[in-house]
Structure P
């Protein structure tokens, strides 16, 4: 018994030790980003920066929001990511419902191709996308991203939602159809409310993918009033030098909307809403 207790204690110490190291490893970059955004300039560029600064300032944030185009870029990111999320949710919900509930020619092909189209590297597609969008007259226009982003986000959303829709008992929908509901009404009143946890997850990832995307945003938007936040952050680097205080402040400001989306989605990230609905 004593040996088993010692082994259990030792195992617990090792487990918690590994978890603490992993937690520090994960949180430290976030801490350093926040700390650096409040650090004064003369402490930012020293050879050996201190882990905890003695002097803090809001100068980096004041300069960021009053002397740069970053506020405009931040609003552009909110607009593009928000609209992209709505578009992708509408398309992916309807597409996933059709591929899990309807029988039509090519259904298996569309199910498989949805994930393969997501796996195509962005670096392979950006040249034809650039030519396509330019021919449409959307070059240096932030709304060109609304044409590009769904091509990668929708396949991922469909792939995720299909697994959620397949887990919903078909008996619920059949009962609604017998009572006179159309397919769309059954989708709106039965499938979507039950699948809200999955839809919340998909919406969160769609927003995050659109918010953090850099390659297409850098290529398609060149003027400062059309850039997104991630591209604007890179503009604070000049040749071989960088304004690190401003970059860190912009990084913190860019992280806040995504963090807020995750917090809001937490209320929906629970399952089991259909438990007991079918016996």
Structure Q
């Protein structure tokens, strides 16, 4: 048992960090209604990595990471600058187009890179169970930098996220805040996708926040509860993956997905019972 805990200590710590940072961004992404933004960003990051591999650099080398960051920041900056007062093309459509372009180019490049198909598969599933302490500490350092940046602009980011139509500030002021938000978001995605994989990162971003939103609209409470749900689902899914010898990312994704639906059905059942009780009370009063 102790040996298992020692082995799982790094993955558990990583899952706590990932759940916290992705829950924070998930609250913004869900409020903005751009649900698939992280998949598009992750795909562009993977495309940048594949270009680095094609140029002959090692997969986890500094050069490959810089190419990946460069591609991601360029694309996400374009996305942030497509926000207008009157949005003719929905940003969700732009996200879909970006994702399809990234995936299409990645599949073409995979044919030119030895083991390219394996890299695409690894990008999707990640490798959370085998994360090392070096990567955990690296993520912690990066998360702290991003957290400090967001401490200065958190009010502006919330106002923009809650303003679904129109612009809360002037056009260029809003775009500046959007650039800061999306660039920091893309840095996080590039950092965590090699660890968790695209599907797990997407699930941690959306599922816990969706579950928390069922019960509260407070930003603070949603963040706290989504973080707790993300940690619980990740740790339990990881433990099941380790003990049952199954893939960790699919186990966590499935567990978190089921949790959201169970909480949703529970919420509906509570509301239904409350409605029946109120009707009976009103009937007795009359």
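No lab work stands behind these numbers, since they all come straight from the coordinates. Just so you know, these numbers come straight off a predicted model, no measurement behind them. Cβ atoms are built from the backbone, for glycine too; each structure is taken alone.
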For which of P, Q does mean count of other Cβ atoms within 10 Å over residues 216-223, calculated from the coordinates, equal 14.1?
Q
Looking at Cα Rg over 2.2 N^0.38 Å, for residues 16-63 alone, point out which structure of P, Q has the largest value.
Q
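Have a look at P, Q and say which one yields 3, 13, 16, 14, 12, 12, 9, 10, 7, 4, 0 for P(r) over Cα pairs in 5 Å bins from 0, in percent, for residues 112-191 alone, as calculated.
It traces back to P.
Using the calculated result 36 for percent of Cα pairs over 36 Å apart, pick out the matching structure from P, Q. Please list the in-between numbers first.
Numbers: P: 36; Q: 20.
Only one of P, Q returns 36 for percent of Cα pairs over 36 Å apart, namely P.
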With distance in nm of label points 7 Å out along Cα→Cβ at positions 72 and 120 coming out at 3.3, pick the structure among P, Q it was computed from.
P
Using FRET efficiency 1/(1 + (r/R0)^6) of positions 136 and 176 (r between Cβ atoms, R0 = 41 Å, to 0.05), single out the structure from P, Q with the greatest value.
Q
Quick one: mean count of other Cβ atoms within 10 Å over residues 56-63 came out at 11.8 when computed from one of P, Q, so which one is it?
Q
Suppose helix-only ellipticity at 222 nm (-39500 (n - 2.57) for each DSSP H run of 4 or more, over all residues; to 500) works out to -29000; of P, Q, which structure was it derived from?
Q
